[in-house]
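See the structures that follow.
Where a number appears in this text, it was derived from the coordinates with a stated rule and is not lab data. Fair warning: this is a prediction, and the values are worked out from it, not measured in the lab. Cβ atoms are built from the backbone, for glycine too; each structure is taken alone.
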Structure 1
Amino acid sequence: MNAPLYQDRLFIGGAWVNPHGRDIVEVRSPADGTLLGRAVLGDAIDADRAVAAARQAFTSWSQSSIAERLDVLARMRAAFETLAPALEDHLMREIGLTRMVAQGQSMMCRAHFDSMAEILARYPFAQKMPGGFEIVREPIGVVVAITSWNAPVNQMLCKAVPAIAAGCTVIVKPSEHAPLCGGLLAEAMAQADLPPGLFNLVNGRGADCGQRLAAHPDVDMISITGSVAGGAAVAAAAAPTIKRVHQELGGKGANILLPEADFAAVVPRSVVACMMVAGQVCAAPTRLIVPADRFEDVAALAVAAAQGLVVGPPDDPATSFGPLMNAAQFDRVQGLIRQAIDGGQPLLTGGLGRPDNLPTGYYARPTIFGPVAPDAAIATQEVFGPVLCILTYRNVDEAVEIANATDFGLAAYVQSADPASARAVAARVRAGYVSINFPPWTAAAPFGGYRRSGNGRQYGVWGLEEFLETKTIIAS
């Protein structure tokens, strides 16, 4: 049993400092309620201190050479590597991730470092253009990265790494629901011997610390991953100072199975993709859209796949997915399942309550409804739980219409044995990231959404350019 952590300081200006804030949160395991630790949350005054440190550091860091930035990224990566096993262990305990998923998130973190170093080494920050003028790309300034709890370390680094590569300085504000992972990452960054104020981490609540960071006149950009409500609140706070706001928010991923798809192969993969991390993934394919005349076949395959999933403790190698994050998340998922049942949506497997062998912890049953009405709440609202909706279509036009019948537009999926058909459908789906036949993830491909799923892109060269301003220099 690991001893509880007490994170009583904030990482500001290259040093661990005592916070002005006095609010303390307890962090408990979502699997069994064990006390994992406590964290002191910073307040608006702590936010001001972090901004001052980042602003002071920006003066010199914005003028750093590419070689200096590459050296810093290499030191950050090496320091991350030393703490990766501890971070993975803590992701299992604090978030409820399985070992495989925690290791996958570490892999993504390494990929952000490696991809950005490759891009930075060859990126054209200054270009002579036809017509006799020059385009110069410069760092935007002080960046605040606000992250959610479901993939905390990956989210912090997928923002901080390109921002630092661009010549910006960074303040990370993790979710107050997962404050301990951020502290462990800050320990790694402290070991990297970074320029003071380049990377700062302030735990705090959105209503005070987050609000102050978003509104602060010396902050030039906010990058937030979170809920639609959280993104809207940040944008409203940032509006008076006209700062750039990048948002990666919710999703309601459509997964279209075209008639020529290999149903026996793709339906089980679709169920697993939907329910990984207990469905707490904004890009999860939560709406399985299938030909009406194949519904019975799809339902049988999906139910068998869901019933084959093992829900259990995150540290058990046999576990497919662990618990939901906390009581509020558990209650929300249960409420949406209850609403669907009461509304007459056909329940195929799972349903209310915990699995029979798990009387405690925030565990939810793998749940499938179908065929679901396209306008049902379970098919339009982001559940963020292990819940799959099966919807049916009569022709491809209707499939695309159903896929686009959402306020979200983050990720979508198409399954087909015909590449031309799949690409034709992908071109019509209103989402920022469309995956055909579940290809491997790559850090080089941009990720972001349409509509209420946010704006801007993360990863690759597009992620770097989010943190740059474009200057035109023209002379007679």
Structure 2
Amino acid sequence: MSFIADKQTLDDLNLAGRFNPNSIFSLFNKTKTTGGERLLQEMFKTPLTNPEDINQRSSVIQFFQQAGLTFPLDGPIFDAAGNHMALGTSRNRISGLVNLMLKKASATVLRDDKFQRMVDGLSATVEVLNKLRDFWEKLGQQIDSSPYNNTWKLFGPIFSDARLASLIRGNEVAGWPLVKLARYDHLMRHVLRKEIELLFDEVCRLDVYIAVAQVSHAKGFSYAEALPKEKNEYRSSALRHPMLEKAVANPLSFKESSNLLFLTGANMAGKSTLMKAFGISVYLAHMGFPVAAEDMVFSVKDGIYSSVNVPDNIELGLSHFYAEVLRVKHVAQEVASGKNLVVIFDELFKGTNVKDAYDGTLAVTQAFARYTRCCFLVSTHIVEVGEALSAQTAGVQFAYLPTVMAGSKPTYTYRLEQGISSDRQGMLIIQNEGILELLEEK
């Protein structure tokens, strides 16, 4: 079963987006090769749901972070080698030699570039194999008992293959005679084609692992521990948003007996940022990637749904409120179907009047709290809902992000406190901005 996260959730948490420099994908996309970038995109599309697979990937990335290794290849050279390997080849060395002779004759007579492109591709492949051999030898000095040991052993025989042993470092392929060109081209693109293609696939994984490890080191991220879904918990002593350089870290925890956190606080107090940080940590942890937290333990889930920025739909004639209702309905159907989900709702029913928003938020939150296999993070400005929940509903945690007044100016700590907010500074902010004075008649 694949991990569930729909487009609304991916957009809310700003997870995807190759061309968005502020996306979480872009944060980790420090890959050097085209194949590495494609693999990273695929990992972002398909988070894992098996705790053993998650912990294995996480441990491999952590190993490369601790090893401090850099990616050994130049991206364009590796891409050129990959393109060369993707070309067709002759079944035997003699026909390959004849084909090369024809290409060289064509290059001389017709100024055709096919021969030169073949030489350049073979040269790139030889350079890649030599650099990888050096890297594999260096890696072997640190690999004992590491989670990457079995993979390292798998590809070792390629570099010790006697048929490749005469590839001399620094030898210019352009100076080789046609017979040698044909021999090695046939060897790599036909005889050892499967082995080299598997090796090149692993190079793309290495590109991702090393890039992610370097980001983790630079940002001070940590590695989450995945537990079976039956454990049904999430905890972090210091969680923060990965895109903020000076983000304030906060503790968060969920378990079966306290599976819903009801969050209050004023505008600009940091509620949305905290909720997004939580959602991003859940998603990245299911990928086996490092998270912006001091520590994190989590039970695997079937997926995550959020409702942070629900747009109206003019084409379908949907108001903002009705779009919110449909979003809540869809998530409710998924929750009621028995899935183990993480659900994030930022200000339920903010598109309607206060009375209906109060009634709807209270009823939906009470209903959610009964589904103890899921965990919910719900925020609202309607603090009276929290008071009613506190009196009527078990399993609900209450926390708020406070406002501290500096004279008549509100300031924010961005640190969670237990309880329900009593802050009501909306009118004060309006007054501080002098809106009413601007509208006074002259």
Structure 3
Amino acid sequence: MKQQAFWLQQALASTDQPAPVPLQGELQADVCIVGGGFTGLWTAIMTQLAQPQWRIVLLEKDLCGSGASGRNGGCMLTWSTKYLTLCRLYGAEEAGRLVAASEQAVFDIAAFCQQYGIDAQLRLGGAVYAASNAAQVGSLTSVLRALDQVGRNRWQALDAAGTVALGGSAALQHGVYSAAAGSLQPALLVRGLLRVARQLGVRVFEHSAMTTLQEDEYVHVHTPHGRVRARQAVMALNAAMPRRFGRLADSVVLVSSDMVITEPAPAIIEQLGLQRGQAVCDLRTFVHYWRSTPDGRLMLGKGGNRIAWGNRLHGYFDQPSAYRGQLQAAMARFFPALAEVPLAQSWTGASDRSATGMPFFGVLPGYRRVWYGMGYSGNGVVQCHLGGQLLSSLLLGQDNAWTRSPLAQGPLAQFPPEPLRWPGAMLVRQAIRSVEARQDAGRPPAWLATRLAALASMAGKADR
């Protein structure tokens, strides 16, 4: 049975939500957006604000926020630590623009929530990256030096006491801090965006899964009980994209990110120094990440666990985490003071990890007036706001930095096809686990494991 993740349960219980309305019958629209997560809702809102007279319809197969947008960790992180990867992929000028845009988006999301009265528990507490073992020390040196050289480095080095004070754990060392970050309750943001979209005139239909997509002089989106005929459409289906559209099958690998959250323990959270809502990450490939909630819980997650064969959305992506025990052990290791605090819930979500670690957008292969965006690679809370800007610009036919961006040219790299992709990904995953386990133990990793683990570096969480 499908489990609603903790955040969506909270959001549905704490806000006055209208009953979901499925699509019945036929509608005419200027734009039909399929997918009611961050990307679809930001795109709908930005487009409707730019063209108030347009008829925009959004379809969601379940409830808005039931996918990755409502079950991620809620860490508002930027592309600044991926600057070297951005330079390699897109050139220095575009890399600098994207870093600046991602940092500005943090504050733009906060301003939007304030303007429209969205209580997403958003706190601009910044972000901390720090080493959790000796092998990770110096991992960010190259990228921070490169940011310094172009005057874009908003990170500041922390001493040992500062790292522990801001990171909340004595297991961390050699931390850096940026104020251009924070955290939020992701499902509250999704449901708030849903409310604003409807207020602006966007017609949203939940429990309205797309069954077929056709194109002639119009785009026709069919659901079990209705159809939308639109001039343009956007597919914002996140992890469902590669299975629905085979030409994108090799563009991403679906990897689980698993999370646990404690019962409230506000006194301990304050003792740890995490009450500001700062997002904290260590510097391993399969990163640990954590942040507090305003009611004094601690959420801790870790990426890189299950990998889906053939990019199938297996049932385990909608179930309590199979890694709950390991996450609880990590919680106790990083935060001994929380070891006896009960866990409220664990959950799992699918991350569509691209071969470059960056999202990509463009015209859906085989269509002329259907756009898409995907591949956020586990770093989309802030970046989906940028995706909304890009997709809205495409819908509006604008000639600007977003429509000219290499991000709008589709995937720049591919994974091997099945049956090679899954066993290859599992081999690399096991190598990374081996390397990181030995590093945690203060032992040198095996040569072969190190070489295999390096294959994941292009799509790493941060530039090393």
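In table form, for the structure just shown:
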item: Among 1, 2, 3, structure where helix-only ellipticity at 222 nm (-39500 (n - 2.57) for each DSSP H run of 4 or more, over all residues; to 500) as derived comes to -10000; result: 3
item: Which entry (1, 2, 3) yields the derived value 1.9 for distance in nm of label points 7 Å out along Cα→Cβ at positions 123 and 347; result: 3
item: Ranking 1, 2, 3 by mean count of other Cβ atoms within 10 Å over residues 139-146, the structure that comes out highest; result: 1
item: Comparison of 1, 2, 3 by distance in nm of label points 7 Å out along Cα→Cβ at positions 83 and 211 - largest value held by; result: 3
item: Structure (1, 2, 3) behind the derived value -0.24, -0.33, -1.21 of log10 I(q)/I(0) by the Debye sum over Cα atoms at q = 0.06, 0.07, 0.13 Å⁻¹; result: 3
item: Structure responsible for -0.42, -0.52, -0.91, -1.04, with log10 I(q)/I(0) by the Debye sum over Cα atoms at q = 0.08, 0.09, 0.12, 0.13 Å⁻¹, for residues 131-410 alone calculated and labels 1, 2, 3 on offer; result: 3
